[in-house]
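Next up: the structures, one after another.
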Structure I
Amino acid sequence: MTGYSMPEAVALCREHDLLPRGGHVLCAVSGGADSVCLLHWLNGLRDEYGFELTAAHYNHQLRGEQSLRDEEFVRSFVGRCCPGVELVVVAGDVAAQAQKDATGIEETAREMRYAFLYETARQVGADVIATAHNAEDNAETVLLHLMRGSGLRGMTGIQPRRGTLVRPFLTTRRRDIEGYLRVYGLPHVEDGSNADERFARNRVRRQLLPVLEDMQPQFVSHVGKTARLLTQDEEYLTRQAGQALGPVEEIECGLSICAADIAGQPDALAVRMVRLLLDRLNGDGGKCTARHLLDVVGLCRSDDPSGQVSLPGGRLARRVYDRLELVIEQQSERWGEEMLSLPGTLTLTWGTITVQHSVYEGQEQTPFDFYLSCGDAFTVRSRRTGDRLERPGRPGRLLKKILIDEKIPRHIRDTLPVMDWDGRVAAVAGLGPDRAFLPEIGQECWHITCIPNIAQTQKGCCLHDGT
């Protein structure tokens, strides 16, 4: 580093256009050496680039007085060393949130910190959020991913830019950052948790990296170069996967695609097709491990027409016969029972059932519009084990078997209203009446009209009415 001008960072910013000229940069500042250096360096570039600079500090409240000390240090440092830079400070109870969500402290802290940064960037109108990840951080990340059995994407390490997040110091060594602080006489605080070797990253940083650098002094730089080469491979394969994707249909709470479109591709493309779909679903396909993605590919290749795979973030991959659906999981729509006095109307999540008095004169019976001869009231409920239905002109069968043969998707079978009279199935919305409850011509009866809502129609449970 000549003259402590951070040439690696300057080159990286130019190569990836990380700093917006005439825009607004939000800089994350913990108070540690890396973030103090980044803020000071960015402040020195304000005139050259013409951007507005805001600093942001998140107090995780995990280290008692040390957390308060870090916050006060950042307030003092910004005021003294970066005049004119606005500082935004927010505190969050990470420990309480982790306990509530049953998640790890590190994971929760990261989620809450980045949520704060994104929200602050929105409020101040920042174009990018700059964080102080450096070359060693990148090497540590690659090693951690390698130890966890990562695929190619994990081996690409940290990216210089991901959306609005930018990392200007990603190719800068930690020793150069420390040299910058010495030249400019800049103070910083040390996070005591960085020495806690119960955390895997700290063990890699304090034990593994020194050994590898002793064997190969350029190890960190080599890892960075390898990660950049692998990034090119990953980007190429992802583009190929995007081109291989067939038509994607939007459904309620998710996406649907022909399972064969994925099943027929080699694993290298198939897993990336699944990740692209998950990214499209809610923008965080990266949270899925290679194992998750391969399980979804296996689901596409499976003979099970109703299989499913649970995914992180409350998502679900399920087969609906020849389709793969990726959805945000919702609570089960199975319900109990409702008494419907006749005549009357009953509105359910599934749709609406209307019953009117009538005289049967031989009108056509359809699965959604039919006539029943029964008492003055019947119960509308979800299906039960052992339910049977004998449709006109067909043998009596278990309702479960009928639903499977009719290819009613498994996840909506429990939503279909069953009309129960005195413990017997009189009719099922979408399948029609049981033969035993059909009226004779000229007989007084009930005219049943079943109208599913739009969401149910989109789910595919109205396969018989032709509407």
Structure II
Amino acid sequence: MKNLILSGGSGTRLWPLSRRLLPKQYLKLFDGKSLFQLTVERNLKFCSSFIIISNEDQYFLAIDQMEENSLLNSQNLSFILEPFGRNTAGAIAFGAFDSDENEILFVTPSDHLIKNESKYIEAINKGRDLAKEGYLVTFGITPDSPNTGYGYIQAKPEINVELGILNVELFHEKPDLDTAIKYLEKNSTFNTQHSTLFLWNSGMFMFKAGVYLEELKTHAPEVYESSKKAFENSKKINGNQKRIVDIFMEKIPDISVDYAVMEKSKNIKVVLSEFEWNDVGSFDSLIKEVKTDREKIVEIDGEENFLYSDNDKKVISTIGLRDFIVIDTNDALLIAKKGQTQKVKDIVNQLKTTNNSLLTTHSKVHRPWGTYEVLIDEKNYKIKRIVVKPGKRLSLQKHFHRNEHWIVVSGTAEVQVGDKVYLVRPNESTYIKMGDLHRLGNPGKIPVVLIEAQVGEYTGEDDIVRIDDDFYRGN
């Protein structure tokens, strides 16, 4: 069985912790691990290979985190990189086209938290048996509250309901509170003879690759044809990576697998799943799972608050707060009442027009070669702290609007300026003149740390012309 991990989301519902270039699945909030890492670890037990569908700007985060857990070389792993998202129906089609038609695909999001492993394995085994028979399988979670943030599956039991296998009657979009309450009331009177059961839609699926493609071709032929063409014209890069080309990607309809296939097919079974499941779709759901460092918190006349900072050195202090959520980062602060954090999406929509950069990156930005952190950003100059990982190097590039000064703090940097290549050691510096072709690398075994001072009329990140790049990025 192959695990197809969907990992292209932006995670804006957890802004400001989550940004487009560091979405929630890669945040290490769970005892030093990310939701992505936990997903891989969980599914390693019964999946022999992995396909990760990722935004091309995020795939190196997945590689880095798999390396941290010594997972990268332990399984058959491949990436399909999207230039931008077009929802799940096409993304899953890419994975199916990249697989043998009889291969069972276990499709999972990368940003869900699952507990009770024995129950999880039990559900997966039931799903695999059904997938072998040619069904499209989904996994339904028994609701424990009238949650309005989840879609619902209306299902009716098979004759042998104790097996936990049900027939799907309808899919329901995220309901209002009154409707969700009615769903739970109907569940309370459920019996095995004639009642229907309302389950949370987990967003996990299992089927043979060929079965999915046939169903997609039948119910959403435009998605099938455009995805097929995009996959056939993808560019193979760096061995196990395929990149979908922009002009083909944009022709794929932006539609979810639920709309395209699951709501139309008559070939679906749902497995009643009893494991603990959390899609971590809001801060209200996140705070149930994350512990805060109480040594960094001072509260006066406050209770039932969740206070969190991504700065280990910062102390958060409050007076008179109750039932509040406070999320602090270096460049943004969120203060919200518990129960209202779904409205973060409204803040995000406002920032799209007023300060879109806050939705894209943190002050510390992850790159395939390492990280950079903006320390000071003023008119006509910018100061950065740059860390280059061992054996990595930046692109061969030039700038039209700024000069750069590099001061090495630790490690030994290899610097190319024009045709000249030389080493810069700790407490040494070098100067890159505006317009000069240059490159920074780390030939050593420890990270290179340097301070970069940019001076010029414009210091934006888009003032980069890449001539050559180890990571196949454009300008």
**Request:** Assign the value -6000, calculated as helix-only ellipticity at 222 nm (-39500 (n - 2.57) for each DSSP H run of 4 or more, over all residues; to 500), to the correct structure from I, II.
**Result:** II
**Asked** Given structures I, II, which gives the highest value for Cα Rg over 2.2 N^0.38 Å, for residues 188-243 alone?
**Response** II
**Message:** Given 21.8 as the derived value for mean count of other Cβ atoms within 10 Å over residues 84-91, which of the supplied structures I, II does it correspond to?
**Reply:** II
**Per FRET efficiency 1/(1 + (r/R0)^6) of positions 220 and 268 (r between Cβ atoms, R0 = 25 Å, to 0.05), the highest-valued of structures I, II** = II
**Message:** To test your reading of the models, identify which of I, II gives 5.7 for distance in nm of label points 7 Å out along Cα→Cβ at positions 260 and 300 when calculated.
**Reply:** II
**Message:** If relative contact order in percent (Cα under 8 Å, 6 or more apart) computes to 14, which of I, II did it come from?
**Reply:** II
**Fill in**
If Rg/Rh (Cα atoms, Kirkwood Rh) is calculated for I, II, the one returning 1.00 is structure II
**Request:** Work out distance in nm of label points 7 Å out along Cα→Cβ at positions 68 and 252 for each of structures I, II, then name the structure with the largest result.
**Result:** I
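Values in this text are rule-based calculations from the coordinates and carry no lab data. From a predicted model like this one, the values you see are computed outputs, not experimental measurements. Cβ atoms are built from the backbone, for glycine too; each structure is taken alone.
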